[in-house]
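Computed from the coordinates by the stated procedures, all read-outs in this text should not be read as laboratory data. Bear in mind the structure is a predicted one, so any value in this text is a computation, not a measurement.
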Structure P
Amino acid sequence: MSKHLALLCCVWAAVGVARPALGSDAGASVPRIAAMLRTASLAVAATTSKAQEHTDEGLRSATLSIGRVLKGTHDTPTATVVESREFPSVPPVLQNDRHGVAFLVRAKATQQLRRTLPRGSLYQTAHGRWGWLELSEGDPAQAELALIERWAALARGAFREPETQQTEIRSLVFAEIASANPRLVEDGVQGIANLSDLQDTLSSQESRTLSTALGRRDLPPRVSERLVRAIESARLHSQLPALRAIADHDPRVVSAAFRARRSLGDIPDAKEVDGLGRDPDPQQRVSAIPLLVETFGVERLREMAISDPDLAVREAAIEAMGASGDPDALPTLGETFVLPDRTLRQKSSQAIYEIGGSPAADLLVGIVFDGPEDAQRHALVLLFSLGLDPLDPRLARVREEHPDAAVRDLALHGFELDH
């Protein structure tokens, strides 16, 4: 393959990389307790013991000492649960001396299972690792178990009237959000979307429950961020004071709070947003980038893209410029394109490609003539990738006037295989 074609492949690889969404939550969706109760054939409150590995292929079992049956029937005081661990680096679902609620289904009778464990009633957790909900230690565990028992009662049809069912569901959602257990809080947060007319019917106690949860720092950022988004979706203006108070939380949560405030009509002060972009925490600066673009435009990212001390911040700023599609970002992208860092050049190539059009072509032609030698060919290859007509006067100028014969040849003949 010719050097020209290899260079083209390199640039295509750069512009073809999928751009992850800034501030996104990559975590898997956690199933609701109600959904796990529907799926499970047996749900029990239990304590784990005798957890052990059985094969080099990751088959593992544990014994559950059953304290209470929440769904289904089970005639013995223990149950054996099996787990197939495909990735050893991931912690096992069941470990010794843990107290929680297991949502179980019959284990599939695989050959590996029949070879390894004696015949009998074997179970596995429903919904994978989510099928084990660990309870808090001490007194809170009883209150947490009582909440799950209420969900189980609903699943059994304890409330026949639809209005009574909805009242109980609403009560459970807010009781979960007030719980000390992050898994239960997350379950309640997901339930907010199913409560109708919440904006007009939110009680003062429910409002306090939400505000308290927003102020917690012991919740996983994923849970706090989802709570903020749920409040935004439900249009709960009463939570604006609590949203304003979110300042020293995880960057994703802070960014979500700013967006929620904007959506609810409480436009954050420009000075406040600018301060996020200058936060000492690089993650906070990355999370602030979309807000900075919305508030100030892409030009506000110039300093971050060119000189931020953290490479991840610079990359994120460049990505955001490309995603904006704003030609005003091109002068900055031209500066980052010619920097010696290869990753920044690839990010800049992708961003310029995303903006595209005649302004991007003008920028690249300027780099072909005036940029560092190692950047000139990259710029020309990217120029071809933009789909520029071979007869375009800008390409004709490169073919006729560029001082480097190799660049003129590239502009003239494009990309060919060596014979």
Structure Q
Amino acid sequence: MHCLVGGLYLGGLTFVLATTILPKLVEMLDAPIWIKSLAPTLLIIGFSIPGPFTAHFIERLVRVKPLLLLTGIFQRLPYLVAGIMLLCSAGRGMLALYAVILAQLISGLIGGSTLTGWQELIVKTVPAERRASMFAIRNIISGVIGILAGWFIAFLLGAFPGVYGFGILHLVCFGLLVLSYIFFAMIRETHQPARDTAQHTSLSGNLRGIPGIIMANKQIRNYIAAVFTACGFYMIVPFLSPHALAVTGRENSYLGVLVLSQMIGAILGNIVSGLAGDKVGAKPALIGSRILMAAMCIWVVFARDTWEFTAIFFLLGASTYGLRVAHMAFSTEIVPFQKRSTCLAIIMFTSAPGLIAAGTISATLLKYWDSFAATVIGADFSKQVNSFTAMALASCASILLSAVIVSRVKDPRGRKAVDCRS
């Protein structure tokens, strides 16, 4: 059931895919540079922030599903609002832009407030040796839906190339999110022994304990550094689909082809990452996915033909979805039972400053690099290494550094996770 719920939820989001559809939409809505740089990451940022502030409450709960059912309603509603606003405003003014951006952020914040509770539910109901494949299967289901979404997007944006078509995509997304909620309500939460009440702390106590958890445990400290530096990949992601359309001269309907290719790559990445996670642990997939991302950053600088961008988005899907499977499995394995929610929240929270930093750097490069390079280095250099190339190279360097750091984290498979406090 978890596979179906997650597949429908993630599949619904492919209709407004943050890495492909959303960047072009915010460009059409005349978004400022900083919004363009952050738009594809707002959902992830939203999911990342609340965890440390709610983990202490989640850890006290014997049953987490009732809370997840409540927040799940409000987590999905913003996409309905955004769809209606896009249809009604026809892209005029800033109203549609605010609706689209806030849909991502608000949905993320609400979902993130109970994300560790959902992770608790996964741990309760899915055996450790099957979690990697479970995450893979749910993503494969979303990939299949995404392939169908690609065909639908190509048709819809061909028929309605303006903002109206993107409004319909948001409504379709909302419909699948509602369907995922219905199936989630059918999941039965199994009993798990209660935690030691001596481990329970208040919000202030939990927050005060976070620095100690990070400094006392090398495993978590190294993995946090790896997660932070991996966020550098999102310096280039917000500009991939607009760049592909600009270079190839294709219409918005080509976005459907890019989504289709990305989802085929996602299926392959999930299969490989899931099988590897079950057989040898998630660490090889963590490193391999990062290497694919680095290769993609280099290739996109030189790509000129339609087939090249189609292949690049295939790599984007394979690497990001493969990384997602490996990360979710690996992070649950390196943290202990007693402080699991807090430790997972710390790891997840790391993405927020990392993604904000990536967006800030990319916006700065986009705005100032060309003039800086022409003035300081020379006009010829600025023509050869423009702002897009600079962002791609910076992303490549950051993701390779992340791969090196991951290689230093010990694989927990086959041994008991170390206590966060020891």
Structure R
Amino acid sequence: MPNSIIEASYSKLLQANSSQTKPSSYDPIHIFCIKLAKSQHDHTQELTPKNLAQLAKKLIRAESKVGGPYAEPPVDEYITNYAINMFTSLTSLRIDSVSAYGYESRPAHLTNDPQMSLMNDFFTSVLKHRKVGTKASKKHGIPIFYKFVIEENSLDLSPNTTPIFRSLIQNVAKHDKNLEIANISLYFAEMLGPNYSIGLEKYQKGLSRANIFAWAAYTIYDDIHDEHTSANIVGLANMLMRESYKIYCETSLGLGVDIAIVNESFSVVDDANLILEPELGLNELYKKSYGHTLGPRIILQSLHNANSDNLTKALAMFLNAKQLCDDIKDWEEDIANGSSSYVTRKLDRDLDDDTKSNITTTFWEKTLPESIRNAQMEIEASIELFSESLGQSFEKTRFFRKIIYPIRRTIEDINTEQAEKNDFLNHFNL
């Protein structure tokens, strides 16, 4: 529904400053920002790479010094920087040099300026509308099962350790967006059909707890390695890992599965996560998070499913793709921490091949495209194996929607980001 203040102030601003409603390279910066804000508000246009490139070029030309603030005579300098500040507050863009240019702190000569007042009415109303439109839904706290894990205190922790444990499990829950960590075994059993999943119900809570504890333990190990937390709590990580191992062993025995599968999984993960990490190839990346699919693999062995080999390969390919996406997301942090990953190792090789390029350019132009192609190849091969084994119904399962599809979506988002970056550079260099 149109907002009368937004529409009226926008109309008056354009009447005085522009003959067209679309953003134009001829617009002064403050009007260009107003048009972009209005088109986003109306959902008639997003902040496209073309518009972003135009804005970047305008800002570079108008810099008083590198990074701003900006001057574009004959427009009042305060009005220019105020418009930039208000526009960037509507986006993920941040320009620190204009953050002090607010309406309340405007200079005396703009106290009664009609254009300044119209801009304030416009941007304030757009911001208010944005906040109402994106108001967060009521928080429900952490999922019920995580609350159960926290409250049961199955590890018999001391009063001093319990708060650390609570905070740790809450952090795992916070990052478990689709309940993938807690429910991967449940979703997997459901996917195989009711004839299989019903007999596994009594083991599901245990498998959930085992995976949560393993994730929590590795969170501590990673934080210690990256020096984000004290090594003093390594004892808690070890307790969690032992409890996870114990639950997986008990579940395996209960389902008539040799606990060799548990021993092998824990050994593979330990070997792959050594500080002096071996150079895992693309088809071996699953080893770093092999334990994440231990529950599903125990289930497969217990059922003697005819498609067990294909499903096991599909799980490994899923983990390969998932690990690659994580490595892509964390590449800068891994370099800063001195951590080795498939992506950072490839980046090193790419830099050796082209010593004239800087790290960021090489990553975007060489390392990222090949890495994301590999991730896409792995997840699509995984989906193909799942579909061959389970039929067309696979893509209707919660396992696909909550475990597999998010990886495919992440890859699509990275490809979109890369395309937008290239589009921005093409328009910027025109």
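Taking 1.16 as the value of Rg/Rh (Cα atoms, Kirkwood Rh), for residues 164-259 alone derived from one of the structures shown (P, Q, R), identify that structure.
Q
Can you tell which of P, Q, R yields 62, 47, 40 when Cα extents along the principal axes in Å is derived from it?
Q
Using mean projected area of the Cα convex hull in nm², for residues 68-171 alone for the comparison, can you identify which of P, Q, R gives the largest number?
Sorting by mean projected area of the Cα convex hull in nm², for residues 68-171 alone in descending order puts R first.
Here helix-only ellipticity at 222 nm (-39500 (n - 2.57) for each DSSP H run of 4 or more, over all residues; to 500) has been calculated and equals -25000, so which of P, Q, R was it run on?
Q
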